[in-house]
Every structure is written in C-alpha cells, then in structure tokens.
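These are the structures in question, set out in turn.
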Structure P
Amino acid sequence: MPRIEDVALFDMDGTLCDYEKSLLEKLEEFRSPNEPIWNSPVKDDAPEYIKRRADMIRHSEEWWTNLPKLQLGWDVLGIAKELGYKIMILTQGPKANPFSWSGKKMWIDKHLGQDVDLTITRDKGLVYGRVLVDDFPKYIERWLTWRTRGVVIMPANDSNLNFSHSQVTRYNGSNLEEVRAMLTKARRR
C-alpha cells in the first residue's frame, strides 16, 4: 500500500496526452486549400488566425475528452504503478476555458478510472508529490523551487530539448531503465 508521501504527480498535456499532435491535426481540418500547412506548436508568434482557430478547438469539451495517449508518459506511468506510487493527475487549467476542465476530467475517467485523484491548478508548485512527471520546463522549475529532493521525469519533446536540471531525467523512449532507477531511488528515500 502506498504511503501518502509516495505520490507521483502526472501532467496531462504533453505527458499522458498527445496534445500537440491532436491540435495540429484538428487545425489541418480547418485549413483552406490555398493556405500553408501549420505544423509548429501554437505559440505567441503564430499568426492571429491560427491562434483563434486553436482557441476554438480548445473550447471543445469533446476535443479534450478524446486526446490520444502519449506513449512516453504511459511508459513512466506503468513503472510508477509497478513501484507502488499513489498516482495523482496534476494539470494546468486555463482560467477562461471551463470546457478544458470538464474534458480533462472525462479523459481521466475514460483512461485511468474515476478513482484517480485530480488537481487542476494554475500553480503546480503548490502541490505535494515525491515525483513530478511533466514536459513543461516552467512548471517543473516552479515545482522544484519547493522540492529540493523532488524527482522529475520529463517526457522529451522539441520544446524541452535544451532543458537541464540535476533533479530532472529527460525520458526519450530509449532510457526507461534510467527512469526506473530514478523512481526507485525516490521511493526508497
């Protein structure tokens, strides 16, 4: 039986769910025949029409509910369960988009079951866990501010390619034994 202190926090978007792939595929459905294909993450430098389309997509509860699984995150989830961690979902919730909140909850119920604890927050640094599994450097840095012994497993993607921290192991699909060793060490201390 896991102890309360043996909590592994799992992010959703870019960790357990393939958010970027799904968003780009949905954007492609709205592309007119004469406009270029958009195949980059939708960030502040994206054209205004792409940002508006992305916002429209993200305001669909159904889109959130049907995000595809991201294998890297599920690999780590399997090991954390095997090692006896208490699994909790820790995800960011956009203030102006309640559809994302309900869609994320339905995704969890569908893929992980209704008994999995969920925290939707704007500040991941406020939530306790022995381990954080997250792909986004900003959230990781904030969480590590308060966890000098915390361990982070970071599913690899292009946006975190150059991120490095002594408490972070970047998982790219080929170093699962390193991930297992980090999770085992964190659970034993």
Structure Q
Amino acid sequence: MNIPNFLSLLRIILVPVVVIFLIQGSYCKALITFTFAGLTDAFDGTLARLLNCQTKLGAYLDPIADKLLLTSSYVTLSILGILPSWLTVLVISRDFIILLGIAILSLISVPYEIKPAFVGKMTTALQLGTIFFALLFQAVSHDVSYDWIIILCWLTGIFTIISGSIYIIRGIKFINRVASK
C-alpha cells in the first residue's frame, strides 16, 4: 500500500474517532482529529500526483473517505443541534444524487469521465470549513455570536444546491449524447 492510499485509509479510521469525541462533547479533541483528517485529504491527492503513484484503489478510497468524514460529521453535529438539520439533508442528498447518477450511467453503459467542477471543489471546501468553524466555535467559546456560522451554513447550502444542479445537468448531457447516437 502506498502512502496516499494509507492516508485515505487513515482518514476512514479517524471517522469514528471524530464521532466519538463529538458524542462525548470533547469538541477540542474532535476539532484536532477532524483537522488532521482534513489534512490527510489534502496530502493524499497531492502526494499521489507528485510521487506518480495514483492507483485504482486510491481513486475509490479517497472519495469514500471524504464522504464518510463529511456525512458522519454533519449527521452528528446536526443531532447535537450544532449545525442545522436542513444543511445536513442538503449535503447528504447532493452526494446521494451524484452517486445515483454514476450508478445509472454505469448501468446503462454510458461512458463518462468524473471531473470535479470548480464549484464542486468550492462546495467541498465550504462543507469542510463549516464543520471546522462550528467545531472551533464549540471548542473555544460560547460567548461569541453564532450568527457568522449560520451565514456560513447558508453559503454552504447555496453552493451545495448549485454544485448538485451542475452535476445533474452534466449527467443528463452524458445520457442525451448517447441517446442521440
């Protein structure tokens, strides 16, 4: 197993650790663990490209690790009342729709290439940032206004809807191209 794949696997292993810390109300520990897991996400792809060791396993492990970290964090923070549940529903629904689209394209044998849209990358950054700042707020102080986190939630929600729509439009274009041949 190469280093990038190990980092993706490590991120998967850290998911239950983050959730346990959240359930225990250990927000500082959850923040540190979540941040470390987020850094492994930044490093695994970069190292895979730099070391020229991109693998098929890594192509599956990395997005699975990302989705597990985001989904479990959003669900737990929503249950704890730290993040709004509507945002959790949007985040999970977008990912589900993307996975469903990939499954449909595969089932009907439509050739496709998965290229993340710029807005998709921005959405992921906002989703991660929302969790980070919500945890930071919980870990550091409850005296500061929570309004800016709510604004960040709305911004994340808007980008989640936009990026989900872009991926749906891309999927429809793939299907239409095959249907017109």
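What follows draws every value from the coordinates through simple rules; no lab data is involved. Predicted model only: the values in this text are computed from it and were never measured. Cβ atoms are built from the backbone, for glycine too; each structure is taken alone.
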From the coordinates of one of P, Q, helix-only ellipticity at 222 nm (-39500 (n - 2.57) for each DSSP H run of 4 or more, over all residues; to 500) came out at -12000; that one is structure P
Re FRET efficiency 1/(1 + (r/R0)^6) of positions 55 and 167 (r between Cβ atoms, R0 = 35 Å, to 0.05): value 0.90 computed from one entry in P, Q; matching entry is structure Q
One of P, Q was used to calculate distance in nm of label points 7 Å out along Cα→Cβ at positions 15 and 39, yielding 2.2; that structure is Q
Comparing distance in nm of label points 7 Å out along Cα→Cβ at positions 63 and 95 across structures P, Q, the largest value goes to P
Matching 1.05 (Cα Rg over 2.2 N^0.38 Å, computed) against labels P, Q points to structure P
Matching 33 (percent of Cα pairs over 23 Å apart, for residues 7-110 alone, computed) against labels P, Q points to structure P
